[in-house]
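What follows draws every value from the coordinates through simple rules; no lab data is involved. Keep in mind it's a predicted model, so treat the numbers as computed, not measured. Cβ atoms are built from the backbone, for glycine too; each structure is taken alone.
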Structure I
Amino acid sequence: MSQRISRVNELLKREISSCIEKNFEFPEILVTIHDVKVAQDLRTAQIFIGVIGSAEQKAKVLQKLNAKHGFIQNMVMKRVVLRNTPRFSFESDDSVERGVRVLNILEEIGEIELPEEPEADGRKPRL
């Protein structure tokens, strides 16, 4: 990925996050922008969001943001000047939830004591 695309991704991430924070209310739900991936030609942008809440709440947030993508694009592009205005599409990002599950599994594994295996020649391993 080029350095320019990387900078555009970070700039859009910051501006979209600010726009959503100012213009949308999601009571009892935490909505965060995890990542933005802009196409090389700057015509489309995938926005990956994280939603802390139930699956039903997550679906409603995605539906609302995708329905209002034109409004969000308009607000963001007033502050970010690009040759082409990318078309936003919002997608769910479950990476945080997957990370928590992996950490919980690793923690459970750490609680289990594994038996020591003798070395191939019958001696105990040295530490």
Structure II
Amino acid sequence: MLILLADANSEVLAALRLVLEQKQEYKIVGEVKDTIGLFSQITHHCPDVIILDADLHGLKSSRRNSRNPMAELIQTLHMLCPTIYIIALSSLPNKEKDCIQAGANAFFCKSNPPDALFSILQTAYIKTNH
């Protein structure tokens, strides 16, 4: 499974990489710290999964009246890579509802144990391969 990591925090990226490298079935195709890097990477790779920080740098609406830049970003990502599975990531558990409503397929809280992430990735694998 090809995974793109998107988080502004280098330590979070390193932790995610360390956790995901424990499993051979996961290959990290890129790490980005902002939306510019995200769009650059997604045009080079169409990963199976993006683990996307809900507060990624550069997350702004391009529309004047849009109230949900995360929804706009997710919509654009699906236009660029229609089959992508998006896991929203946040240190705030109460952001889950907003992220799912914005179009994320799943939510992972940074304080959750790695097994919870592996469970989400297993679901992503099933949904993207059937």
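Hey, FRET efficiency 1/(1 + (r/R0)^6) of positions 95 and 111 (r between Cβ atoms, R0 = 30 Å, to 0.05) derived from one of I, II reads 1.00; which structure?
This value belongs to structure II.
Which of I, II yields 41, 22, 14 for Cα extents along the principal axes in Å, for residues 47-102 alone, as computed?
I
Name the one structure among I, II that Cα Rg over 2.2 N^0.38 Å of 1.58 was derived from.
The structure behind it is I.
Out of I, II, which structure matches -16000 when helix-only ellipticity at 222 nm (-39500 (n - 2.57) for each DSSP H run of 4 or more, over all residues; to 500) is calculated?
Derived from I, not from the others.
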